[in-house]
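Structures for review follow.
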Structure I
Amino acid sequence: MTFSTRLKEEIASIKSSRKAMLSEIMAFLRYDAQVNNKTITLTFENGSVARRVYKNIKEIFNIEIKIIVRNQKRLRAKQIYILEVKENVKDILEKLHIYQNNHYRAINEDDLKTKEQIIGFVRGIFLANGSINDPSTSGYHLEFVFSIKSDAMFLNNLLHQMKFHSKVLKRNNRYMVYLKASEEISDIIRLFEASNCLFYFEDIRIYRDHKNMLNRLNNCDIANQEKSIKTGFSQIEDIKYLKENDLLSLLDEKTNLVIKAREENPESSYQELADIITNEYGYKISKSGINHHFIKIKKLVNNCKEKRN
């Protein structure tokens, strides 16, 4: 069982207030359902999440819901759970601010007026289309995936209001809102009130942080870090000179991308910069490629200074 599955199953067992549950259901219906004026269809691979959604929709709206269980044998055998709602569909969609006057209605901040509602909404999105890496097997990464950019931007703005430093990245034809800072991912799990998964995540995080610290000491990373910081700030000065003299236009688009990454990460090493640019900007570049761009920048600065003297 993956860490994402464990987390979702634990969330599915947690009781929430009526307001939070309405926001959670609203997220499901917006981002993980087939919806029209006559039928709402929800499909799940996780039985615990399916039971949670079924129970809450039935209790809150006092309706009957059809349940279909299918066995999928493609690739690997698993059960698929399908919920069909055909009672009071119009009233449900209007109460959840999804439809207005029989037309789809975009979500806005007025639909989520309290922190309790916001947390319920984010939790619903995670249960519908979120995932998180197991911290024991890979790096820290939490993501929510959307098919529409405006939906991704709405969640990103919500997370920023809650002081999270999430980012949006386009991947193929979809949009990903993601977090990579371990402390912030831990805070998200805490907001979901999933204490068992939180303890597991924190134990792994503490162990990895301690191990990384020892590795840095053993490999003389302190000296390398000081060198990276000194190099970074020297390059920031070169960038500042280019800006003050309106010279950035003389550099190509990729070099300007490297400049932007350096300004946002003045203390990062070349390898860290290469990883940031590759993962966040979609431009695959190596450590040596970073060095090549900064050689170009230094050459331009020196040439301009020589001409001025």
Structure II
Amino acid sequence: MLHLSQIKSAAISAGFDLYGVAKCQNLAADRAFLEQWLEAGYGAGLSYLERNIHKRADASLLVEGAKTVVVCAVAYKNRFSGTYPSHCRQKIASYATTVDYHTTIKQMLQQLCTTLKQQCPTLSGRVFTDSAPIFEKRYAVEAGLGWIGRQSLLVTPQFGTFVLLGVAVLTEECDSYDTPLQSVGCGECRRCIEACPNNAVIDRHIDTRRCISRLTIERGSESNTTPLHGWIFGCDSCQSCCPYNANAPIATNPLFAPTFDPPQTDWQKMSEADFTAHFAQTPLSRTTLERIRENMEE
């Protein structure tokens, strides 16, 4: 059996800022919501959202015998989180100015699991960072890390929405589990809904057909006339206005420090070879230099 105190100690040692433990469960309500959302067309043709919906709701289909989900988070707020001037035409979501979190957080999760396996040799499981169909944010709520905000992101009292999630789905029961937070939430605040320049934020979910983050990275079948408002990769508009982010601390983990300055980067003079050399280890590797330049023109 796993022990809650051991899990949290291992999470701290691995470098996580937040951590919680939830029991594996069938998330039928979340599955129904996703299916309705897709049926309404909000998915904008992102086919990966339509695949393996049954697995998203049942972690035991990802890990046979799954009993426990450990949810960990890293704070990543940096000097580019909500600080671009309105006239800037080279804005990049702040998470994308660092080394790709998929790699970093996965390594941290693997370290956590190695520590736990030393304490519980019968333990097995898998770790995920956007790498499998699982309702990470819902499990984060169940594990007491925060709540789902109006902009559909996880909001945490300590770090606002500027957090990156990773989960470990494990085969052992835990001696106790965390519980959802009480008496916190968005209240009557609607700043994120009002701040989205394309009106893509709909209470507790997103219309990705109009979402700048999706439009700059994974454009669908619509015309390219939807305004990007100076964003060339991702978008922080619905985060920068959140009151919980106003007082969130700047991240101190050097693994999540910016590696370049978007407004000072000369994308026009850069070669494809330079782009690959400088950005292959960042989330910008999902796109191309040509795409970045196209986004600058819109």
Structure III
Amino acid sequence: MRLKADLLLLFTALLWGSAFAVMRVAAQYDIVFLLNGSRFLLGGLLLLPFAGMRGAITRQNLHYVLLAGFALFIAVFFQQVGLATTTAGNGGFITILYVVVVPVILWIGWRERPALKTWLAVAAAVLGGFLLSTGGSYRIASGDWMIFIGSFFWAMHVVVVGKAQGRIALLPFAAGQYLVCGLLNLAVGAFVERPSAADMLSLLPAILYTAVFSIAIGFTFQVIAQKHTPTNDAALILSLEAVFAALFGWIFLGEMLSFVQLAGCVLIMVAVILVQLGSGKMLSREKLERSE
């Protein structure tokens, strides 16, 4: 199951990477809350018929749904605002910093001390993200702090998803967090944004694509996979989003990768391989214990 879960996370990173290119195009419109509200609400509604919500969310586990939805709400807000006022390279690198924040949160909040292998993988992923996103030449832009703040909430979301495992059914949890995030965005957007019908029509392809692939499928696969993959390892595998974002940027936006950026891709892959080497040993021990 661990291998299948890791492959689901890999596919999730691919979906998120493809959506990154779509959202970069959408960032030119000054419509943050209504854009995010529409795509998350639609993603939740698409999943709702399959979720089996009746009795799944109770007073005891409701806080996981609310925390996950709130973390998504804040994270996507800061990321979308930041993308409008920084370079794509800076945005990609700073977002990937959540792989550092996740083990720190687990260490401070739950006394789960990361293994040396985890820190080595985190260091490789961060360095790889820097080289891939910036080409080794980093210039501070006005939106960088926005995306940096958002990276803490991406980390918080990964942690909440991990801690919710076994306490709430997977699909109701997934649908619930999307609906919370979507409604929060729409509520704020109704007060602060006044988009034209033409603008919303122009954003419709981005809304539909991300609602189906990035949210209804991608975030749901994340929830399912984290049942079997440790939180730190999941964060590192999901960091491949940056590699897939660069790949789709090259395919659809004509963005070329330098040798330094390709080296960054390799480093991120090395980080994921480090995680897989550790998981392979763990799976072998589990099989041995079951056979005794």
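When relative contact order in percent (Cα under 8 Å, 6 or more apart) is calculated for each of structures I, II, III, structure III gives the greatest result. Quick one: Rg/Rh (Cα atoms, Kirkwood Rh), for residues 8-71 alone came out at 1.10 when computed from one of I, II, III, so which one is it? It was calculated from structure II.
Using semi-axes √(5λ) of the Cα gyration tensor in Å as the calculated read-out, with 46, 24, 17 as its value, let me know the right label among I, II, III.
Values: I: 46, 24, 17; II: 32, 22, 19; III: 29, 26, 16.
It traces back to I.
Which structure, out of I, II, III, was mean count of other Cβ atoms within 10 Å over residues 176-183 derived from, given a value of 12.6? This value belongs to structure II. Computing helix-only ellipticity at 222 nm (-39500 (n - 2.57) for each DSSP H run of 4 or more, over all residues; to 500) across structures I, II, III gives -19000 for structure I.
A short reminder: the numbers here are calculations on the coordinates, not readings from a lab. Everything numeric here is computed off the predicted structure, so don't read it as measured data. Cβ atoms are built from the backbone, for glycine too; each structure is taken alone.
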